[in-house]
Structure I
Amino acid sequence: MFEHIRADFNAHGRRLGAQGFWAMVVYRYGRWRYTVRPAPLRKLFSLIYHLLFKVVQILTGIELPCEAEVGPGFVIDHFGGIVISGYAKFGARCRVRNGVVVGLSHTEHPVAPVIGDDVDIGAGAKLLGGIKVGHRVLVGANAVVITDIPDDHIAVGVPARAHLRKVKS
């Protein structure tokens with residue numbers, strides 16, 4: 001757990017005041033508590049997790065449940081209005097900004113996006129449903145992504161359309 005927290009600290013620019021870092025510490029603690037034995041002790045740690053989760057949610061506006069899968073180097077760049085489903089999966093080195101929702105499209109069908117490595121999600125973007133977002137994708141601000149986005153693309157618009165990224169030489 002502590003090696004992950006150290007890596008998260010570095011990913012957030014070594015700033016203790018970064019509210020995204022606070023959310024990541026609680027997230028890492030929540031994942032770690034599942035390893036605690038015996039069960040009564042785990043229940044105590046679970047109670048602490050749920051209290052910390054609610055405090056971070058209220059103070060930062062970031063909802064990142066420990067059931068979500070987050071790869072190394074995950075950065076929550078700005079706080080506020082961030083909701084991530086417990087069913088969501090993120091690859092390595094992803095970045096999320098304020099107002100982002102990564103979640104279900106229908107509550108009857110609990111499937112959330114699977115996001116590749118090196119994905120940068122702009123402010124206010126919404127990624128919904130059982131979609132796949134490829135590696136090295138940029139999701140534009142306020143985009144609403146409801147279909148798959150292939151590797152090396154930019155997703156912009158409502159609903160979002162994928163455009164091939166132009167790589168500088």
Structure II
Amino acid sequence: MSQKNNCGFCQIITKKKDAKRIFEDEKALAILSPNPCCAGHILLMPKEHFSIIEQVPDYLIAHLSKLTNKISMAVFEVLQAKGTNILIQNGVAAGQKTNHFMIHIIARKENDSLDFQWQPKQLNQEEMSTIELKLKEESKGIGDFEKEEKKPVKIDKEIEKIDKEENYLIKQLDRIP
């Protein structure tokens with residue numbers, strides 16, 4: 001069986017499993033988290049199966065980012081949230097528990113007892129410089145983004161032929177020298 005067939009979130013996308021759907025379009029689905037950290041914990045995911053962010057095409061990341069913004073705005077308005085955390089757990093070491101890439105949009109209120117704070121780690125100048133140089137070198141190719149393939153537009157309706165005799169505007173156009 002493929003990853004997609006074993007993926008619980010792919011089963012939600014294909015409606016084989018139930019979920020509280022709050023937004024859906026042709027590329028993405030947003031649901032209330034089945035294991036929320038608070039009221040208003042939303043999961044936004046691509047409909048196509050990707051395990052981690054590095055596998056997701058650039059144009060789809062852009063689409064998901066726009067949706068994240070709009071959903072976050074809705075959380076502020078509807079739930080009277082005082083903030084949102086936008087979280088991507090990318091890989092097991094980052095806390096990713098499922099094999100489907102998703103963005104967590106978490107409604108925050110003052111004193112909600114959720115703690116996303118960490119203690120800053122002190123690195124010496126040599127460690128920082130080494131990391132900087134390695135990342136700078138690897139980042140040189142940034143800027144070449146994947147573009148979505150354009151699909152032909154299908155017209156379901158037949159184009160009606162206009163009878164010149166009946167259309168006043170076409171008659172007037174015929175009169176222009």
Structure III
Amino acid sequence: MTIHSEHPFLPSDDERDPVRRLRGRLGVAATLWTSGETDDATGLTVSSMLVATGQPGRVLGLLDPEAHVVDTIAATGRFVVNVLAWSHRPLAEAFAGMTPAPGGPFRMAHWESSDWGPVLIGAVAWAGCRVDDDPREVGWSLLLQAAVERVEIGSDADPLLVRRGRYLTV
């Protein structure tokens with residue numbers, strides 16, 4: 001058996017999408033978008049997002065159109081953006097569909113109900129958001145825009161960041 005130092009299925013540099021490689025070099029915070037009631041909640045790890053200040057502030061995110069959370073957000077019109085800490089790496093992987101989560105990824109952490117969806121206990125911060133525009137296709141993603149109705153700020157220690165498909169912290 002051989003252990004490779006790189007991903008064995010990674011295409012060579014000249015075969016990879018240059019726009020995706022550019023995006024990978026823009027380090028960003030890892031977030032978890034959740035929606036729905038406790039018994040039938042859905043979620044997705046999202047790093048392609050922006051927060052715009054204003055009255056009200058806005059959240060813009062690029063989501064996988066096939067993710068279950070997109071349907072839940074469309075049905076409820078609300079969602080939570082949970083900003084993740086370094087300790088939430090396994091949770092981020094599970095909600096991204098990269099690792100198994102027996103019983104579902106919501107069993108991997110403690111949650112609190114809110115008017116917008118499940119809030120991760122111990123999140124770096126969270127925002128309760130209400131969709132204010134229909135999603136539209138952008139590339140192979142859906143652009144979702146929402147008004148920020150509530151923000152709670154927690155500890156800023158050890159944020160979970162994403163760069164080039166890997167997790168890191170400051």
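Here, each number is a calculation from the coordinates, and none is a lab measurement. Note that the coordinates shown come from a computational prediction; the quantities given were computed from them, not determined experimentally.
With volume of the Cα convex hull per residue in Å³ coming out at 139, pick the structure among I, II, III it was computed from. Value 139 for volume of the Cα convex hull per residue in Å³ corresponds to III out of I, II, III.
Work out which structure the value 13 belongs to, where relative contact order in percent (Cα under 8 Å, 6 or more apart) was derived from one of I, II, III. This figure was derived from I. When semi-axes √(5λ) of the Cα gyration tensor in Å, for residues 54-125 alone is computed for each of I, II, III, which one produces 23, 21, 12? Considering all the candidates, the number was obtained from II.
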